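Some structures are shown below for you to check.
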Structure P
Amino acid sequence: MIPVVKKGDTISVNYTGRFIDGEVFDSSDGRSPLKFTVGEGQLIRGFDNAVVGMQTGEKKTVTIAPAEGYGEYIDEKLLNIPKANIPDDMDLETGMHVQLADQEGRAVPAVVAEVVDEAIRLDLNHPLAGKTLVFDIEIVEIEL
């Protein structure tokens, strides 16, 4: 019997991720295949679920809605910080990636969404939040 991917399996895949318009945002092309354990939450839920039932060598294309990807874009995750609270030597520009810390000291990535006279607007949404994603997936190996 030919093995198929099931939750708990460690597998290797080649993949290309793109937006609906075809723009590629990530790919294993030119790199080693991505190795992960299915169902462990190491990848987005839609990708994790898509590989279940596939066989070594099998290829498929899946479309993943935001709810199964990086979540919906949430306006409440836009944060305004007064410029007075930013160190003088920190020159922030729109599009820059910065790291904040939550109350427990855990890292919280953010992107500078806007710089205005008195404030910096930070976006704490994942950069792929709210996006429908399309993945081309090929199963390279199922570890037995």
Structure Q
Amino acid sequence: MPIQEGDTVAVHYTGKLEDGQVFDTSEGRDPLSFQVGGGQLIRGFDDAVRGMEVGDETTVTIAPEDGYGAHDPQMVQKIPRDRLDADGVEVGQVLMLQSDDGREFQATVQGVEDDGVTLDFNHFLAGKTLVFTIKVVEVA
């Protein structure tokens, strides 16, 4: 039976950027399980498995609007050094931060200056076109 909304599926996948750089894969791990249409994954990935069956494999290109969205320049902010433990922080480093209400989130260091650190709070895949190879291994 073709996969439809509400089905729970298990897939193996490899995610690449357009230049071929792998950013994530299930290779060597258990397959990824999720409920189709459950909002657990990016829309483009979720949509790609609809209509597939066990054993099917596909490669799908996902535009930013169906992935992690556009890169939002307003989510790049300069934080004063006294609000952040900035010793040893380097450009390109990914920091795990915590909001006042205890939620954790990531930010990528864009710049380190005497008066502050510029952080990008966008998802690291925001604004990127993604290419996934997906193989369905189970449907429940």
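Every read-out reported here was derived from the displayed coordinates using simple, explicitly stated rules and does not represent laboratory data. These numbers come from a predicted model, not from an experiment. Cβ atoms are built from the backbone, for glycine too; each structure is taken alone.
With distance in nm of label points 7 Å out along Cα→Cβ at positions 5 and 29 computed per structure, which member of P, Q shows the largest figure?
On the way: P: 1.9; Q: 2.8.
The structure with the largest value is Q.
P, Q: which one has distance in nm of label points 7 Å out along Cα→Cβ at positions 13 and 109, as calculated, at 1.9? That value comes from structure P. Here the criterion is mean count of other Cβ atoms within 10 Å over residues 101-108, and among P, Q the highest value is seen for Q. In this comparison of P, Q, the computed figure 18.4, 54 for Rg and Dmax of the Cα atoms in Å, for residues 45-84 alone is attributed to Q.
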